[in-house]
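Input: structures, listed below.
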Structure P
Amino acid sequence: MSWPAGVGLVALDEVDSTNEEARRRGDAGVEGPLWIMARRQTAARGRRGRGWSAPEGNLSATCLLRPEIRVAEAALLSFAACLAVAEFFESASPGANVSLKWPNDVLLNGRKAAGVLLESAGGGGRLDWLAVGVGVNLAHHPAAEEGAWPPTSVRAEAGLAPTPEAALERIAARFAHWSDVLAARGFAPLRDAWLARAARLGEKIEARLPRETVTGVFADLDSTGALVLSTAAGPRRIQAADVFFA
């Protein structure tokens, strides 16, 4: 698989965070699409400012974009990124169970092996730039922590880890594909592909929001990418939450 046409690449030895580097370049007017990859991150982070382990040998990369879409539509690109990572895992770990945990985690044999983080700047409902960060556990994964989702890596599951460069080439190509599908055909094809890999679809899950916890059966994704739970009080749409399985 070749590098996608018209997409730039910057490879750095070390950076605080590839998303922060994308932010700096976006604020400086750099045009995208541009993938920024770092061999080491010194201040990597995940959703809601949580730390993210990013040792050398894993993939840490962010795609800087200037999409002509509304802020509300930007979140759909996280599904494109998750699908790209899932397809990479399916090629790198033949026979493994690859699944997607809403909203932005990719699981290998039921354990977290990758995450996606979107950040943006703009105003008036329009985007100035969008950063699509991808962290993939290739050669290493952190130790399991009490109460945290159990982690794994490609090496732990498949016995061999591809290089970050090889992983990014595959992911960048598939991300470009799914981004093009989203632009041309809307969210429906991505929704179908995501649901085909959805972890615990049709089962009871728990969505923890800042002020409440909602328990219900994972019924669907709606047209905006929101989680739809079937609860005793009826269907409940959830735009953002931490999801836990029973």
Structure Q
Amino acid sequence: MNRIDLDGQHAVVTGGAQGLGLAMAKRFVASGATVTLWDLDEARLDQARQELGKAATTLVVDIADWDAVDAARARTEAIANKISILVNSAGIAGPAAPLDSYDVDVWKKIIDINVNGTFYVNRAVVPGMKERNYGRIVNIASVAGKEGNPNAAAYSASKAAVIGMTKSLGKELAQYDIAVNCISPATAQTRILEQLTAEHIEYMRSRIPRGRLLEVDEAAAMVAWLVSKENSFTTASTFDLSGGRTTY
């Protein structure tokens, strides 16, 4: 494993108790950073903190609640350090169903977490980065946000919104030493698959030329560079981890 230099940096990782978020947090710690994990699952947060050791702190946070997010930002900087790295990994897939029969409340929940939650977290953290003239932000989108998956209109729409939000914010902050990018991974081997049917998972796997799902450590490797000082130019961009599925 190449060691990206993140010495002296402090990262907030939402959805950091498991899956992609935890893999990224582990990679950051291995690269010299300290991390604060934000997640709703207190038990998994406790387990993650034990795995990461003294470099990690944790907070139970509902990212769909603006007041909770803003309080978590203040608490993080009080108990840990100023936030120089942000990774928005918290999100839900929701059930697979046609749009014309999709449950309205479930649609609202997916948008509230995946879109509004990403907005809230960025909104809370960006002012401090601007004040310090430094920051690295990675929002986790999805290949579904580029191509749209059938029977997943809510999830696809939410991730398309994350891509658009990232491009907009990256341009807004281009005058600062703040890079804002997102990744659009294909289906990864995480617990989010528990929300989907076997048929839906197989459909997504079949679209990947590599013939397999994304491993979380593969995503962590790309993100480690995106949040480093070496990424001093690229911003407002989307990076694919699609195994060849998307090529644009």
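Throughout, read-outs are computed from the coordinates displayed, never taken from laboratory work. The model shown is predicted, which means the values in this text are computed figures rather than measured ones. Cβ atoms are built from the backbone, for glycine too; each structure is taken alone.
Identify the structure, out of P, Q, from whose coordinates mean count of other Cβ atoms within 10 Å over residues 10-17 was calculated to give 15.5.
P
Once distance in nm of label points 7 Å out along Cα→Cβ at positions 82 and 98 is calculated for every structure in P, Q, which label goes with the largest value?
Checked P, Q; max of distance in nm of label points 7 Å out along Cα→Cβ at positions 82 and 98 sits with Q.
To test your reading of the models, identify which of P, Q gives 51, 47, 32 for Cα extents along the principal axes in Å when calculated.
Computing Cα extents along the principal axes in Å on every structure in P, Q gives 51, 47, 32 only for P.
Could you figure out which one of P, Q the value -8000 for helix-only ellipticity at 222 nm (-39500 (n - 2.57) for each DSSP H run of 4 or more, over all residues; to 500) was computed from?
On the way: P: -8000; Q: -13000.
Structure P accounts for this read-out.
Which structure, out of P, Q, was mean count of other Cβ atoms within 10 Å over residues 138-145 calculated from, if the result is 15.5?
P
With FRET efficiency 1/(1 + (r/R0)^6) of positions 106 and 130 (r between Cβ atoms, R0 = 41 Å, to 0.05) derived from the coordinates and found to be 1.00, which of P, Q does the value describe?
Values: P: 1.00; Q: 0.70.
Of the options listed, only P reproduces it.
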